[in-house]
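Each reported figure results from applying straightforward, stated rules to the coordinates on display, with no laboratory input. Keep in mind that what you see is a predicted model, and the values were worked out from it rather than measured. Cβ atoms are built from the backbone, for glycine too; each structure is taken alone.
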Structure I
Amino acid sequence: MTETPLRRGETAPAGPARPRPDDWDGLFTPPVSPFRARVARSLFHNAVRTLPVRVVFPGGRRIGAGGPDSPVMRVLRPTAFFHRLGADAKIGFGEAYMVGDWTSNSLAELLTEFSARMSTLIPPKLQAFRRWVDRSQPSEEENTVEGSRDNIHRHYDLSNELFETFLDPTMTYSSAWFAPGSTDLRQGQLRKIDGVLDHARVGPESHVLEIGTGWGALAIRAAQRGARVTSLTISTEQKRLAEQRVQEAGVADRVQVLLRDYREAQGSYDAVVSVEMIEAVGERYWPTYFASVDRLLKPGGRFGLQSITMPDDRMLATKDSYTWIHKYVFPGGIIPSAESIDRTLARHTGMRVHAHRDFGHDYAETLRQWRLRFTDQWARVAALGFDETFRRMWEFYLAYCEAGFRSGYLDVRQLSIGR
């Protein structure tokens, strides 16, 4: 099968997007803002005072309400740490970990305690000032067709070999759905994929549109059911490996992988599926995303969607904020709430949610296994050209996400959507 060429004047990002040493420029010199640093110190002490953690400073001083078995946070460079928090707490906390201002021997457990109190760490009276202190997402990271390609390139094109070091053999980069009593990652990923395909009613001879190829696991599984699959990706690295994996699975005659944005999709399909791609769409484009699915889905067809979700009030309060995750991991991203999905469907499509399942604790376990695999495989990752700052960044990212699901601040939902 052939791929539609890029449009005139359009170029695909070339090669992996591996961080270079100059990507960390400015990271190692904390901004000097004495007043904001003092405010950050006061707010941090107030927030930690009742948390079941122990924060240890040089010289042995401790704060926090944790006991001997509670997670420990060791602040190694307090001045730099509080300067970073004062400059931008949402970004500075993670940057401080990246450069070693603080550390922990139980990072995910520590962040879980912070995440569980996420909405109350800042006193309510001060939350009213959020719009004056929160940074907004940069306009260049808006998810236009061109902007989406750049955003995706920065994460998913890092290196196929990097992702191979910590993902299971299916190369599935989304939450597993474990069978009761099991934590087998490969089987959990296949069960998750089958759940999405079942929600979309994918069977023999179905023509399926997949929005977000990943590395081809869902397309392969659908083809093995007898379906024909047209899969869309805007990651050049993922497309390359996905096509190789499709060939190796013996289903190349049933799967076509296109380097194409969902807004450019054409045709009519019995089913549409998309796993954890909506988080990269951007709130402004949710109507376009769901309207595109509505346009592409045949009468009687179903849309199988898997999405990370967060509480509606938190999504509305933070949707314009620029965070550490945006700066270092997922530029342009925003996690929807279940209610926002319902609202967008009702206002912009003829579709509704017919069934759903939530399994956020399975995502916490998935992330725990990824984090341990990444740590165990660090020598292989370093051999690919990634440095120690990247290692700490990736550790923080995986532990931070795990904490969100473990605390219940985040969830993951599979939905069956149709007219």
Structure II
Amino acid sequence: MLKNPRVMPYHRLIVLVVAANVAVGWHAVASGGWWTGQATALTSIETVALVNVTLAVVVRQQWLINALFWLATRAPTTWPLPVRWALAKIYHFGGLHVGTAVSGTTWYLVFAVSLMYDRLHHRGHVSVPNLVVSGALVTLFVVMSVLALPPLRARAHDMFEVTHRFCGWAALALAWINTVLFATTRHGGAYALLTTPAVWLLTVATVSVALPWLLLRKVRVDTERPSAHVAVVNLDRPTQPLIGSTQMVSRRPLLEWHSFANIAAPEEAPGSHRMVVSRAGDWTAEFIDNPPTHLWVRGMPTAGMANVAPLFRKVLFVATGSGIGPVLAHLLAGEVSSHLVWVTRNPRRTYGALVDEVLAAQPDAIIWDTDAYGKPDMLRLAYGAYSTFGAEAVICIANKNVTWQVVHGLELVGIPAYGPIWDA
């Protein structure tokens, strides 16, 4: 039952966070007395709202993500498979982001309504500026939440990204204004700010948001185009990134960012690393047709989903098309015994010398040419390779439909399987 995609860890985390917030709300109504007496417990409501918002921000922090992956993959391969199976689901942490973001938005709505109620009934000290700022803040959170709904995000991803960024920054600024107004109006003086939990929560959220931007850099890139479908980008950076990590890159840093897997550079090109960009939309098409000389990078390389591989003795990698990018990083590192199934159109003509690197790392790889043999039954192909190789787990990097077909199909028959969940 727990292997059904509807109850995968990502969804369970959302439900867990929402249930915890419902429990807090029940306590506030039933025994906390937050809406009784001479005034509403506005400080408590604001604090709960900000705890959720801060957690929603921090759980997306690159340093925290790397730490979570490092901690989860410390388990030795001698541990029971069910334990390692569960630990490898660490990349579902996005459920915490969604749960806390939705809960924080709801609590801020409760806070704004409570402010209005107290103002109209002359309870406590509620200023008009506090009401206005709280209303604007709630509006921003609601807009961000609505545009983040999967159907809307899929249809208008650029709008989602820009809205999430600029509304997020504006909401953070308004939260600071709201907190300062609220604390000084009710308690007065700078000391009230220093003793208000909301101030420290906002400090943590602000630092978390600012850190990646403090590491914003413009780097020189050299682009090779094996075909009109693919570009191999060499980034001139002296430090080799974490194996299997991803890096955010942009041509217009305020408007759009795209994440690609880092691949170690060949031995003859030290001091750089590579990314594989395939034609999959307007941005990538423009990139391949008119490659830039420089790219902006932000933050630090962040552990990718496939970084759970060391938890298993033997891993089957299943990739389609440019999914070979993140997989190749692990194949070249040789950190775990692995086997590869790669399904793509005319691999030699499309990816050029990358095919040689794949075969050098995996001489027995199954490379399925869809131009020659058509599209295979991916679930059947993955299961056959899993059984033949004797793998403990399967990691699939493909488009959404194929990934879910393979991952959920294998999980339902008791095979540990992992793939992207497109939660951001």
Structure III
Amino acid sequence: MAFGAPSHRIESQLAATALILSIDAQFIHLPSLVIASFGDPDTRTSETHFIKSGANLDLGKLHQVHRIYRAVVHDEMGPEEGTRELHEILHSPRVWKRWERMILAFLSCGLIAPMFFGGSVLDAIASGALGMIMDVLSGVAGGADMYSNVFEITTATVISFVARGLSVTGIFCYGATASAGVCLILPGYAILCGSLELASKNLVSGSVRMVYAIIYSLFLGFGITIGSDLFYIVDPPARRAAEAILTFGAETISEIYLIGLVPLYSFLTGLWLYQPLRSKELPVMVLISSVGFGVCNAAGRWIFNRDDVVSACGAFVIGIMGNVYSRIFKGTAFTSMVPGILFLVPSGISAAGGLAANARDRHQSDAFSAGLLIGARMIQVSIGITVGLFASGMLIYSFGRKKGALFAF
């Protein structure tokens, strides 16, 4: 839970572990909470524990946790040794330091602008700088509980304010820079987990996550609108100038450049999610993500205005490759697929015009509708991803030895 494991798989993994260890236990998983009840058949009593933990994707540590889990359930490691190693992982420092994360944020947001939002080279540089601001503010939110409650709104406001100021020069595109600047904190993974849980019949947890992710998207859209309007208050003539030079989506990057940019962005995404640089899983992540993007790009040429179907095609191929990597090469399916799956979310946002699209409308109702459009587009993409992932898992694990607790999407 602490390292962002797929929430719809937690109960089955706990049940499989209890069966291997001959423990009478039952588990209920809710967002950020697991209720574990241990029974004693001799005294006919039970002991209930509430385990609470936040979630933050950490692919490196998640891979280590799954390695320990697999060793214990296959009797390759004792529970005492496994528990000791888990405690060491929980208390070990992060892979990347704060200044290294800032560099990763700069590079990732800088690549997102031209790849998904039609930005120029200058827009990419500006988006990278805004991404660094976002990372600094996230570090502040991590150490201050009061500020963490308004982190999304204040971050989007600051990024939108700066992006609007840059756009009035006529050199930078507001839509591209503002949308790319907040792209790393989009709730795409939360919506995907909610969709997967709903498909797995975990109605309470899935509904909570889905509603939270939609409201989170509206918070970001609200912050972007506030930031843009604040700049207009500071510089009223900027409104006319900005409307005259708005160029979002005017440029499209050549597909020749995507051959190099897609693997590079996949590589940076893996590093951003705390995957160690010197690991054999990182090249696998890049390969799976690149192939999945290529399939989506090809499917988009034949299937028009159906982002769910296009995303399903890409997710199906990513799921096939990830599960084959797990079953044949004994890798970790989930961690190897995460960068590729998260790659599919920004493309759906760009199809809706970018998160900053709601700041273009003059009327409040139109701005709110644009914010809901972003949330709806992410849900549409996530549903397609869910169908593709479940279909790939069913195909791969329909043959051969059955797997009790699958660690995948």
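Some points to look at:
- Entry that produces 20.9 once mean count of other Cβ atoms within 10 Å over residues 174-181 is calculated, selected from I, II, III: II
- Structure from which 7, 28, 33, 20, 9, 1, 0 was derived, P(r) over Cα pairs in 10 Å bins from 0, in percent, for residues 102-317 alone, options I, II, III: I
- helix-only ellipticity at 222 nm (-39500 (n - 2.57) for each DSSP H run of 4 or more, over all residues; to 500) derived as -22500 - corresponding label from I, II, III: III
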